[in-house]
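Take a look at the structures listed below.
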Structure 1
Amino acid sequence: MDIYDLIIIGGGPAGLTAGIYGGRAKLDPLIFTGSLGKGELATAIDIDDFPGFPQGISGLELLGLMEEQAKKYNCHLIPKEIIAVDFKQKPFKLVDDSNKEYFARAVIIASGGDIRWLGLDKEKEFIGHGISVCAVCDGAFFKNKKVAVVGGGDVALEDALYLTKYSEIIYLIHRRDQFRGSKFFQDEVQKNPKIKILFNSEVVKLEGDKQLERIVIKNNQTQEETKLDVNALFLAIGFQPVIGFLKNQLEIDEKGYIKVHDIVKTSVDGVFAAGDVCDSQYRQAITAAGAGAMAAIEADKWLRKEKMNK
């Protein structure tokens, strides 16, 4: 059987950067791109906060350039998903969605995460045209505009506060009668005059032609519906790391993220993690890319140490 030095799961900024660094270390990485690891970056229309692109760049363009650079360093990109792994055996075994088996001495997991969506008509259609899942990425596009944030946790509260830098009015919509975020953020939100809080409310419809123009919210106590004219709706109702294929192979933290120590090392020697699959705090393309580089460096060090000990 063929045994690869390094297999990377995920074709987003973490996985591709890991591939670039692994390729430069002469590890000839195999990268399973599929849809894993790309997350919201693949749908981003205009990225203004990634260094080196002062005019901005779309998510797909950025990923395309990263793939091109990875191939330059002899990375082998496979457009398939990994559906199962076995980290209890050596070499590690991975199975793709056509049930083909692969074997690796080291593995980097960069499978990213999935946004929780509202499940409304036009929701995906309006991504980049009024629907956003990243206030830090897109907030500046809505200067002096009316926007809305849906959610009740820390992310939603932080997003609403962040958007006060730019937007005229921020409607903060939560389906319950109180927030579940920290007391500090609750206090900050409630005293900010730009933020209008709508408790017991749910977004039930999105309206607009080619872009979002208004939302319909429903009070779940009175059943009354109200239309709000907004230029953007920021979703902050949750994020799920993609770890289903692991099936209890690694330690997972209480939030559902891969547990790491020393930034990128998992509970299994020789298995590393990078990006949104293990980062519940930052979730930015640039931090994912940095973690991917660190994971590849650590994987190379680990492989060299293993070879020396044989």
Structure 2
Amino acid sequence: MKIDIELLKKFEQTLDTVHPERGKIPIEILGYGEISLVFSIKGQNIAYKRIPIFDDEIQVKRHIWAYNMYNQLLQKIGLILPEYDVAFFKDKQGKIQFYCIQEMIAVESVGNIIIHNISVEEVKLLVLLALREMKKVWDFNLQSKTFEIALDGQISNFAVLNYDSQNSTIEENTKLQYLDTSTPLFRVNGKEAMEPELLLKSAPSFLRWLLKTLFLQDTVDRYYDFRRVIIDLIANFYKEQLPHLIPSLIDLANQFLQEEASEHKLSPIEGGEIYEYYKSDANMWDIFQRVRKLDRWIHTKILRKKYPFYLPADIQR
């Protein structure tokens, strides 16, 4: 992909992480994660994911290797991905600024947008198609002696290929793209390819040791657990304000596990564990955001430093 590094450098020079859309380089915010800001620059067909978590080029090179390998593995097992690339440079303060880059996907084609614009039966079919894409990962894991691949299966991580918002129908032969490859979670002979501690970089420094001790391993492990990934997929329909769909999605998932994924020997999913999972995840996110806001206040008001991460507005849950 053709990347304008000088344009990204100019973007960094005027970036206000509190209001990133107000910088001198006009952008549109597309999304965000715990450690990232996803945006597009006006006039380009590229989605940038800004990930300011690296201390040195050794970390960067390891992550680039893992990122490229993760994309290649997913493509090898049959997932369809957008065109991808990376870019990094040192800003004027000598800090590494790192970007994962993807071909721009039409916003209206992304799963968490589509589910609000189609029928209930089509939502169920879309989720089934996502489950089938996810199963490719765990089918591979059953056979592989070297690699073990993880996946974040939220519906927002899938997009419909060739989606026509004016004639929006989901059918059995609808093809999905998988979008979230910037966190390359896979293991080589049991060892994590990426450096998991990097996932904690957006947490206040005084909390990282506690988060690492209590939560990091379990947080990483859940993306290797097919059943927990399915639970996460369904539980996010609470966040999407579609809780009335959850009972039918549980039935759909259990039928899928019995009829199409029986070789994985996963126990049926129950409604209570979906709700408990969601509440636990929502409470953890709320606490995490509160301490990050405190950390941002300390950085900007007391230390008079730029806070490196973007904090989204409160999410309705």
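Every number in this text was worked out from the coordinates using simple rules, so none of it is lab data. Since this is a predicted model, take the numbers as computed values, not measurements. Cβ atoms are built from the backbone, for glycine too; each structure is taken alone.
For this structure, a couple of remarks:
- Which entry (1, 2) yields the derived value 21 for relative contact order in percent (Cα under 8 Å, 6 or more apart): 1
- Answer label among 1, 2 for the case where distance in nm of label points 7 Å out along Cα→Cβ at positions 132 and 196, calculated from the coordinates, equals 1.9: 1
- Which entry (1, 2) yields the derived value 1.5 for distance in nm of label points 7 Å out along Cα→Cβ at positions 4 and 268: 1
- Identity of the structure behind -12500 (criterion: helix-only ellipticity at 222 nm (-39500 (n - 2.57) for each DSSP H run of 4 or more, over all residues; to 500), calculated), options 1, 2: 2
- Answer label among 1, 2 for the case where semi-axes √(5λ) of the Cα gyration tensor in Å, calculated from the coordinates, equals 40, 20, 17: 1
- Taking distance in nm of label points 7 Å out along Cα→Cβ at positions 76 and 124 as the criterion, the top-ranked structure out of 1, 2 is 2, with the highest value.
- Ranking 1, 2 by Cα Rg over 2.2 N^0.38 Å, for residues 212-259 alone, the structure that comes out highest: 1
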